[in-house]
1. Quick one: helix-only ellipticity at 222 nm (-39500 (n - 2.57) for each DSSP H run of 4 or more, over all residues; to 500) came out at -12000 when computed from one of P, Q, so which one is it?
2. Ranked on distance in nm of label points 7 Å out along Cα→Cβ at positions 25 and 113, which label among P, Q comes first with the largest value?
3. Consider the structures P, Q: one of them gives 27.5 for mean count of other Cβ atoms within 10 Å over residues 9-16 as calculated from the coordinates. Say which.
4. Output the label of whichever structure in P, Q has the greatest value of volume of the Cα convex hull per residue in Å³.
5. Between structures P, Q, where is FRET efficiency 1/(1 + (r/R0)^6) of positions 17 and 105 (r between Cβ atoms, R0 = 25 Å, to 0.05) highest?
6. Check the numbers for mean count of other Cβ atoms within 10 Å over residues 49-56 across P, Q and tell me which is largest.
7. Kindly point out which one of P, Q the value 0.8 was derived from, the read-out being distance in nm of label points 7 Å out along Cα→Cβ at positions 65 and 81.
8. Out of P, Q, which structure matches 2.4 when distance in nm of label points 7 Å out along Cα→Cβ at positions 73 and 129 is calculated?
Structure P
Amino acid sequence: MEKERIMFVCIHNSARSQMCEALVRHYASDRFEAHSSGIEAGKLNPLVVQAMEEIGISMKDHFAKPAQEYIDRNEAFDYVVTVCDESNAERCPMFPGKSKRMHWGFPDPSAITGSDGEKLEGIRPIRNAIHEKVLVWLRSF
């Protein structure tokens, strides 16, 4: 059976889309080929990596990638999921082929201010919401 391809997109590919990719890879790599990218590529947020490690999900070898690279390679996806706010989701580029587009809006971890400890405290509920959304979606298959 050929795996379905899924692309998660957010603004900088530094947190939300990366968490989604890591979770799908962790729970369903036998069924899905998961990718993530950003409308603009940023840098992977190390506190997001730490928050994911807390729940046993590795983001080893993850790095931020611009969506345009996938488009330039003419890569098609069965699903394209935007995970940023509604206004930025509208900026999401169109990927080649016919894909089912979905929007799962989550708060931006980069907007959290304070010390690293305070930022990590703010990231955990976002991580938990993304975790639950991915699990619910995967159970729908």
Structure Q
Amino acid sequence: MAAQRGKDLLVKLDDGAGGFTSVAGLRTRQLAFNAETVDVTHAESVGRWRELLAGAGVRRASVSGAGVFRDGASDARIRQVFFDGTAATLQIVVPDFGTIQGLFQVTGLEYRGDHAGEVTFDIALESAGPLSFAAAA
């Protein structure tokens, strides 16, 4: 995969009408995959090296971003998902790689403003179910 423009990594939220809309105004965004391990090391493990149980543990994805809301609709949609405490379907589009889609819950939503600047926000999302992956065409 060749170098990509950071602005092409998109976080899209289910718009509630069967489509997806980009979370407006995100200037930075990050996607992280993590998996917990299950240690099954025992007294007879070869050389006392740690052994891990394959296929066990919890897998999760985290999405974070920061930026400015450019319209009231995207702000309202994110805020509603947070206050309802529900999970919403997100798409994370990674250029020349593919699209990850699944349920995510808004776990953090922070607003801040500087006296001589615009209001900005930080958002944190955690996967809330299985994710699907579709490779880029």
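Since every read-out is calculated from the coordinates, none of them should be taken as a lab result. What you are looking at is a predicted structure, and each value in this text was computed from that prediction instead of being measured. Cβ atoms are built from the backbone, for glycine too; each structure is taken alone.
1. Structure P accounts for this read-out.
2. Details: P: 3.3; Q: 1.0.
With respect to distance in nm of label points 7 Å out along Cα→Cβ at positions 25 and 113, the highest-scoring structure among P, Q is P.
3. On the way: P: 27.5; Q: 17.2.
So the calculation was done on P.
4. On the way: P: 104; Q: 180.
Biggest value here belongs to Q.
5. Numbers: P: 1.00; Q: 0.75.
When FRET efficiency 1/(1 + (r/R0)^6) of positions 17 and 105 (r between Cβ atoms, R0 = 25 Å, to 0.05) is calculated for P, Q, structure P comes out on top.
6. P
7. On the way: P: 1.6; Q: 0.8.
Of the structures listed, the value fits Q.
8. Working: P: 3.1; Q: 2.4.
Label of the originating structure: Q.
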